[in-house]
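*Asks:* Next up: some structures, all given as structure tokens.
Throughout, read-outs are computed from the coordinates displayed, never taken from laboratory work. Being a predicted model, the structure only gives us computed values, none of them experimental. Cβ atoms are built from the backbone, for glycine too; each structure is taken alone.
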Structure I
Amino acid sequence: MRLAVLFWCYKAPDLCEDRLAHLRRQDPDVKVFVLFGGDPAEAKAFEERLSPYANDFYCFEGEPPVGSEELDVLFRGGTHWKYYFGDLLIAAWYRERGRELEFDSITLIQWDMVMWGRVSEVFASLGEGEALFSGLRPIAPVEDKWAWTTPDRPEERARYLEFLDHVRSLGFDGEPEGYVAVVTCLPRAFLERFIEIERPDLGFLEYRLPIYARLFGTPICERHPFRPWWGAVEPYSKDHTLRARPVEIRPWTIRKNLRDPNGARLFHPYWHRTPAGLIGWTRALVRGLRSRD
């Protein structure tokens, strides 16, 4: 299976370059495609910085999908809406560029994610043609607490219910599932169908992707090492290695896992340069002692 990296970035060019340089040291042969979702005016500068480490660079220049009034107010004219509709950026990339590139599946590596090891080894559990969604679980047990489905957020709740009505009309009859969008792997066959969905504006990516995968009959890899923190629906721990919330992974947690043959090799978020060598690790660990997470 030709598993490629889709490197998703929109800011922090120094950190993005650091991440790709580190990725290339870990895996010189893997195909790396950059999906830039930041200000198009900054795309050329990013391309110049990142192209030495990438096989392709794509800048998304489209407009936000038709969303809610809340989204229009908060996100239009900025980049934050591109997270909310991040899967649709991936669809745009595939439609306009990815179809021409050589790969069987992509794994999404975000700009503030750091990985140790070859991609094929870190994702050894991923089978050919499978999708992977970190933290995938049935929505029903967490529906009242999860930010994207809770009645405490009426607009999000309405979007979720409208989305369910839509996919039910298309033949989805399973149990709705959601995930924490930290680790995402998508096969080409899924992307081919996803770019053709009729109502891309409906719903949110953390349930939209897995539910469409079930609707399409895409096999989903469920035995894998990627266990993200589910935020408000489960207790917090400093030992988590994957978080969607803006709480940085401690350098001590990273070091502990790397010294364990069975430890994690993928960490998110980490907002500093990748630790390397005695001096780099010493600085990172000393800084970690001051962390209050």
Structure II
Amino acid sequence: LIDLTGNGGGSQWAEAAARIVSPFSLRSERLGFVRGAHWVAHWQSLAAELRQAAGHASGQDRARLTRWALEVDRAQAEARTSCLSTPLWSGQHPECEWLGHDFYATGVLAQADAAALRAKGWGSLVFSPAEYDFEEAVWHGPLLVLVDSNTGSAAEEFAAVLQDNKAAAVIGAPTAGGGCGHTNGGTPTTLSHSRAVLELPDCARIRPDGSNEVGGIDPDVLVGFRATDGMRRKGLRLMKALPRGLAVAAGLCRGGRCESRQPSERAGPDRKRRTNRS
């Protein structure tokens, strides 16, 4: 049981952490990005880094890096195609799509061997878990993730990727709906009259059913936590629902998908390249 109650999020370490406890390879959510100069700059920088890496690579690696750089170029072109939000203020739908949809919460790749990419040096450019030194699949057994209304942002990302891949059952209350967050510092806007600074998310994580993670994570097993519950009351409510949660988690392990084992070694988060999208 992994307790994420009250966990407001953090960084892209969530994607690596999910892969530590998942018994099998995970496929991450699609990324939606707000079209505009902020994401143009992001994709432009990434394409340049990929081409620089390609210049020092050879063979298959050079070909892959060059291909990925071209794919990022297409994302950059999409980001340049603006979509005005004016119709939204009058309750109308804009004629264009507000978000661009290229790549994934983990980067260019949704699924990959993080250790193999980490050894490349440039691996984190295309798959964010490769930033960290960790061992995948150290737990091969039924997995429960406990959430509540104060579970948000990157903690929701952790729960969602496990739930979407049927690697864990989620138990608790619907989450906060913090969503994707602010990439590379976000897009703070100073209002002209009040001088207040408005910060809005510049990205979205899109789940396999097409829903935006900002809607929150609905548990597989609902527990009726209340805002006024203390630790003891929450514990009592959880204990009543725990047998159902364990049954759902065990069901995900049918057919030999999971079996308990101990990790061969323990590895902590060794941050290699900065990301900031929670």
Structure III
Amino acid sequence: MGSARGSYDGGVLTTLVPQIEDLAEVLPSERLLLNGVAIPELRAEFRRISTWRNVRAVTLAWTWLLGLAYLGTHGGWLIGFACFIAMGPIHVRFAILMHEAAHKLLFRKKWANDWIGKWLVAYPAFVPIGLYRRSHFAHHREEFGPDEPDIAFYRGYPCEPRDLRRRLLRDAVGISGWKNFVVLLKALTKRASRPLASAILGTQLVMAVGLALVTGRWWSYLVFWWLPWMTQWRVLNRLRAIAEHGGMSRSDDRRLTTHNVKQSLLARTWLVPFNTGWHLAHHVDMGVPW
């Protein structure tokens, strides 16, 4: 994460909120306004959406998905296990591209952003993007506030190592994922939520048939898409949430609510692809695409 030192009590780290002396008074500047947003001339440039870059990103995500599933089913158990592990970061990529679509930043044309974002990105990733969009915008308005919808992901940090291990173990063995999957299944039994749940599960059925045809194995979807979503994605999503907001606090100063994640190769591969590690900048101006 960032370089802010946080605060200690008796040698124990109690918060990751930067200390006042660590926060340089640099705003406003020639390029940035007092709130950190770029001046209008630069902001227009920063907010330009690259359609072909996003076409390439979505295409590559699907290519990796299909390629790993095929290789995993035909390459022996060791290669299969490696492909299973490698599918975790592919789920991360689908999630980040879905996040771009939720912000209406995936494609310039609304119909393309909404259709591709829903049917080729969000629903394959088990995400009801309309509900996610409302919840996520509330997150941007209410970092650590009383109506913060994502507070459970990063409340209570720093924590005891054993507590973090327990949470990650629960994610890794599928307990957290199963709870989420059951919610989706139960949504089929309710008239109001049935159409949305049916659309998501129907998309998963199409993917299952498609992967079976591509790989020649009926179980490839379960092993190389559903199971990584149930397990690895939970671990990676929790770690990313902690890296973005863990140990911070409510404030009008975004530097006290949000971290940046160092853009190492490891981080960009496993947690924060598509420049999403620059999370502080995203919270300062959420209209800037990746």
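*Asks:* Assuming 17.7, 50 is Rg and Dmax of the Cα atoms in Å, for residues 48-199 alone as calculated from a single structure, say which of I, II, III it is.
*Replies:* III
*Asks:* To test your reading of the models, identify which of I, II, III gives -0.41, -0.93 for log10 I(q)/I(0) by the Debye sum over Cα atoms at q = 0.12, 0.19 Å⁻¹, for residues 24-111 alone when calculated. Intermediate values should be presented prior to the final figure.
*Replies:* On the way: I: -0.41, -0.93; II: -0.45, -0.89; III: -0.58, -0.89.
Only one of I, II, III returns -0.41, -0.93 for log10 I(q)/I(0) by the Debye sum over Cα atoms at q = 0.12, 0.19 Å⁻¹, for residues 24-111 alone, namely I.
*Asks:* Using distance in nm of label points 7 Å out along Cα→Cβ at positions 136 and 224, single out the structure from I, II, III with the greatest value.
*Replies:* Max of distance in nm of label points 7 Å out along Cα→Cβ at positions 136 and 224: II.
*Asks:* Work out FRET efficiency 1/(1 + (r/R0)^6) of positions 56 and 192 (r between Cβ atoms, R0 = 41 Å, to 0.05) for each of structures I, II, III, then name the structure with the largest result.
*Replies:* Greatest value across I, II, III: structure I.
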